[in-house]
Structure I
Amino acid sequence: MENEISPRKHIWSMVEKKEQSELLDRSAVLHGHYCPGLAVGVNAASEAVRRLQKRSTGMEDVLALVETNNCLSDGVQFVTGCSFGNNSLIFKDLGKIAVTLVDRDDSKGFRFVPKPGAQENWTDEFPEYQRLFEKVVENRESSEEDRKKFSRLGKEVSYYIVELPVEDLFSIEEVNIEIPDYAPIHESLTCDECGERVMATRTIEKEGLTLCLSCAYTEYYQLDGYGINRVDR
């Protein structure tokens, strides 16, 4: 029985009822558009939630591990309730279209990865979408008409993918993995240069001053479209 005051009780209901198209629509609000990657994430995440039989409360009781920082991750975050903000989403920079959902209590879960050739399920059905993907996304050489058609087809493709049987799309493995401890709570300090509050573990002591990494002009790491990268100052 789900917690009646959970803000996600309607999401869990849609997952249980396999209302895939509705889950896709809600996920697209977060993602900003419809696309195959988002639909793949929604399809995998909803089945993972049903198999795990445990719902995330946003308190690190359920963890989702994604192995790429692309469209799939938004579908996973929305459907599972595991996000960067609640420390329940773990990003493994492996460049694989894969997601694992794990129960912290026993470290057991399920890993979903597309089967070889799975993409042919929709590229064969929607060849025009792939042609426009190359123009609009890869080459950035498209007209306004191309972009509108690409968006329309993206929605059609996504609805198609999200309703595909999981056995047609994914290899699913039961896993038992080592998971990290709960996220630590760090003290916040005030940077002596800019006056902004900053996590203590992200400060540097320099000439008797407590400085944030920006004011210390030192390197830091950021997650962007290329993965996790060091930014040198």
Structure II
Amino acid sequence: MRMFAISLVVFTVMCGPLEADPPDGFVEIRSAVPGVQVELRYLTADNFVGEPIDGYEAERCYITAKAARALGKVQHELSHVGLSLKVFDAYRPQRAVDHFVRWAGDLDDTKMKASYYPDVEKQHLFRDGYIAAKSAHSRGSTVDVTIVSAGPDASEELDMGTPWDFFGPKSWPLSRDVTPQQRSNRMLLQTLMVKHGFLPLAEEWWHFKLEDEPFPDTYFDFVVE
């Protein structure tokens, strides 16, 4: 009994409590960052798994208030030139990451391969780092973003050379397999995000983590509802 209690304490510290509501320090991104656009693809079947992901149950996008303030500065700069951020994902419940892990272990399910990982073998997704048991997104201060034209009727994405969540070297921000204009669009996004406190990921042009994140050791699991 004592060993079970100790294990439970450790799990709670590392992964956070199984909460129904966002904890203090989290905000809904659209209320905190005016004008930002959101497309929650994990709420739908339009993602690399091909089905809605566990933990996404409503059209809401949560992020830590600290990360939202930094993201707001990026949005403010873009708005001056007729552009806007579009967010594909921010906070990600741990149960969603667990869903990815289960999917990656099912080597027979490749229905989305042509769209999201045409040149990567599914059996290598763990080895190559595309899928992992933990994600910085679950700490609440990491975002997947792109740039779009601003305005209610103008939401065309800048051409980044690959879609969001595309597995492969072509998604690396500095890939030479994209055109100079596509690379320039990636650098515009990266420059603004880094300027306002986010760290880029070398393998994904869309992924940025707040450098001074408020919950660096906690992986939350509250449902997006």
Structure III
Amino acid sequence: MKRAAKPPSAGSVTTLASQTLTALKRVATKKTRDGMARYAIPSDRALGVPFGTVQKMAKALAPNHALAQALWDTGVYEARLLASMVDDPALVTSAQMDRWRREFDNWAITDTVIFKLFDRAPAAWKKVEPWSRLADENGKRAAFVLLACLALHDKEARDQSFLRLLPLVERAATDDRNFVKKGVNWALRAVGGRNATLNKASIDLARRLAESPDATARWIGKDALRALTSPVVQRRLKSASARTKT
């Protein structure tokens, strides 16, 4: 009988985290770090490692929940990206989600952690509503990025789960902060692109927003409406609906 692998000891995790950080520093460049400013990514805690390089490193390390925690705790931008890629979503707790979310300090960390990890965590669905009430920009964005990623990745979720959360999109649509409004827009487009039923509900909401007296809500509504009513999306949804019926 094959024995289960032993979890790494605290010492070995610390050593591996240190070695991983050294490896990141070895491939970092000033040019990459300086270029992050163009994408509104603060570079004061970054090394300057290309995203693709971080992804390649993750393949050799994952899954490793303990290592992910150690990498996150370094506070280094690329180490935190790597943490989201090597962690085991099944082991991610509600408390971990809240702790990491409180330390989101830019849109790239927010989106990567949610897209690569949080949307598959057991508590994912329970975080959208409370996070949508947060005051800080990255925290509130996290709610809607999470909703978007659930729409993209959770193939078993029922329509009602998304319909129940669409009012949160409408409520947040007047928040004119750049990363919040873009997150809200992404959530609306992702939910509406899931199937014909959710497309109709999302189009109805987008039309209401497009007619709003609020400029931010109008921008979100009009942009989502263009995407959700586009021939490409409509053909894809019609084709998917036809396959489901056969």
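Values quoted throughout were computed directly from the atomic coordinates according to the rules given, and no laboratory measurement underlies them. Predicted, not measured: the structure shown is a model, and the values here were computed from it.
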Subject >> Ranking I, II, III by volume of the Cα convex hull per residue in Å³, for residues 48-119 alone, the structure that comes out highest >> reply: II
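Taking 11 as the value of relative contact order in percent (Cα under 8 Å, 6 or more apart) derived from one of the structures shown (I, II, III), identify that structure.
Working: I: 17; II: 27; III: 11.
This value belongs to structure III.
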